[in-house]
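The structures come next, written out as structure tokens.
Just so it is clear, none of the values below were taken in a lab; they were calculated from the coordinates. This is a predicted model, so every value here is computed, not measured. Cβ atoms are built from the backbone, for glycine too; each structure is taken alone.
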Structure P
Amino acid sequence: MTDPVLRISGAGLRLRGRDLWHGLDLAIASGEFVAVLGPSGSGKTTLLRAILGLQKLSAGSIRVDGRPVRRGNDRVGYIPQQRPFPLGTNMRARDLIALGVNGTRFGAPIPRRGDRARVDALLEAVGAASYADDPVGSLSGGEQQRLRIGQALADHPALLLCDEPLSSLDLKNQRAVTSIIDEQRRSTGAGVMFVTHDINPVLASVDRILYIAGGRFRLGTPDEVLRSDVLSELYGAPIEVVRTAGRLLVAGIPEGEPHHPHHDHDHEEDAG
């Protein structure tokens with residue numbers, strides 16, 4: 001057995017007088033895909049910030065690749081939400097990838113031998129080779145998000161942190177981005193922690209789910225966690241998990257819980 005790429009032990013985080021979560025134990029193995037679900041304000045992104053060394057825990061510890069967390073850890077790749085570059089951004093796609101390859105060095109990035117080959121390999125890996133020399137401002141949201149994945153993979157990370165990387169993408173691009181991340185974790189052995197508000201696009205890739213709600217959490221396989229009885233206990237109110245047309249829906253989120261932006265008045269949402 002190899003050591004986990006991420007080990008969270010007895011972790012707790014308290015913000016503004018409220019416990020987001022406490023007593024959190026989680027180990028992610030090499031190549032494992034863990035989805036993190038829960039309502040807005042439950043502490044999903046804050047957990048990623050703690051792993052990135054940007055948020056101090058109230059209790060417990062986090063280790064990445066066997067070492068304590070720290071800012072700027074090149075063993076951690078980070079894929080943010082999709083936010084479009086301005087139309088006038090003239091930086092080429094390959095230049096954006098190159099920032100991940102050589103931009104972490106002190107001073108002006110001076111290309112090293114092999115840097116261009118690495119950039120080309122990353123462009124190919126994320127399916128961006130055909131627009132490598134196009135300005136990033138002219139690219140679609142899905143094309144830009146492929147480049148962010150390429151940046152995150154530049155240092156051969158042991159752990160990929162994905163903070164709702166599918167938001168604002170259409171279904172086709174959601175599938176494409178998910179496929180790239182899934183393929184990379186299988187080929188490189190990187191563990192994946194994937195924060196999402198909708199489990200459906202990644203369900204086929206997920207090994208385990210960490211579901212956080214109301215200061216509590218449940219951890220297990222999708223079949224163990226995405227059940228009416230489990231989520232009802234987690235929320236402290238009746239919750240129904242519905243499987244329909246190959247999708248999962250969660251209905252009955254309590255009025256007092258922070259809601260996702262796309263909740264309708266019946267409080268029915270895609271799982272997560």
Structure Q
Amino acid sequence: MMARAEVAARPASIEAGKAAAIELARISKSFQSRIGRVDALDGIDLVVRSQEFLCIIGPSGCGKSTILSIIAGLVAPTEGEVSINGMAVAEARAAHQIGLVFQDAVLLPWRTVTENVELPLEVLKVPKRERRRQARQILELVKLDGFERRFPHELSGGMRQRLGIARALSFDPQILLMDEPFGALDAITRDKMTLELLKIWEQRQKTVVFVTHSIAEAVLLSDRVVVMSPRPGRIHTIIENPLPRPRTLTIRDDPGFISLSRRLRELLEAE
């Protein structure tokens with residue numbers, strides 16, 4: 001059953017009339033391990049609205065990353081159905097509607113910044129001139145213009161993550177799935193990357209599903225926050241985020257930010 005929203009206010013960016021970009025219906029997932037069956041997810045019902053920024057938080061091992069993998073088509077659910085913009089996952093992948101960003105940017109060390117961004121476009125057989133044009137545009141968006149000929153080992157951790165985001169955006173997917181992309185960064189770089197991601201989302205109007213362990217990150221970024229229960233993962237609560245946009249780091253001093261952060265922490269501690 002769909003969890004109720006605990007905060008009544010509805011931000012303009014996710015008004016009730018928005019179309020559904022992602023629909024998960026009765027999703028369960030079990031794995032076989034050497035010690036027996038592991039139930040990772042149990043009965044997940046979730047609708048992600050078009051152009052929404054949805055964050056998922058929960059205790060370690062509750063299935064947050066598994067949800068992303070199922071949406072991306074990397075893992076098949078044991079039970080249930082997934083719909084992406086009204087299509088099956090395989091159709092959505094074939095239509096190049098899904099981009100992925102992981103905690104490790106998984107860059108090819110022998111390719112330059114531009115060549116890493118161009119990789120998905122090469123797979124799609126986009127002509128070289130058009131690949132270069134799109135790569136330049138994306139690198140400007142993530143503020144890596146000027147580093148086109150550098151190699152990944154010549155970049156800082158934050159720059160490598162920006163490059164990972166650029167590569168995921170290179171073919172203009174409608175949906176961006178992000179699995180703790182800033183988890184390995186130091187606090188200052190993480191703050192900078194969070195603000196950069198907000199700007200990219202506002203400019204590109206993507207649907208984003210973002211997994212994080214950081215309550216502050218979830219509150220700063222999200223339109224809604226999904227709170228997961230321990231394994232087998234279930235949706236405990238979905239909380240609407242009423243904080244106004246655009247947001248900057250100063251919003252962390254706002255009473256509404258503090259109140260929502262406290263509520264999420266209480267939910268996680270109770271779990």
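Miscellaneous remarks
- Identity of the structure behind 18.5, 55 (criterion: Rg and Dmax of the Cα atoms in Å, calculated), options P, Q: Q
- Taking relative contact order in percent (Cα under 8 Å, 6 or more apart) as the criterion, the top-ranked structure out of P, Q is Q, with the highest value.
- Parent structure of the calculated result -10500, given that helix-only ellipticity at 222 nm (-39500 (n - 2.57) for each DSSP H run of 4 or more, over all residues; to 500) is the read-out and P, Q the choices: Q
- Structure (P, Q) behind the derived value 22.8 of mean count of other Cβ atoms within 10 Å over residues 61-68: Q
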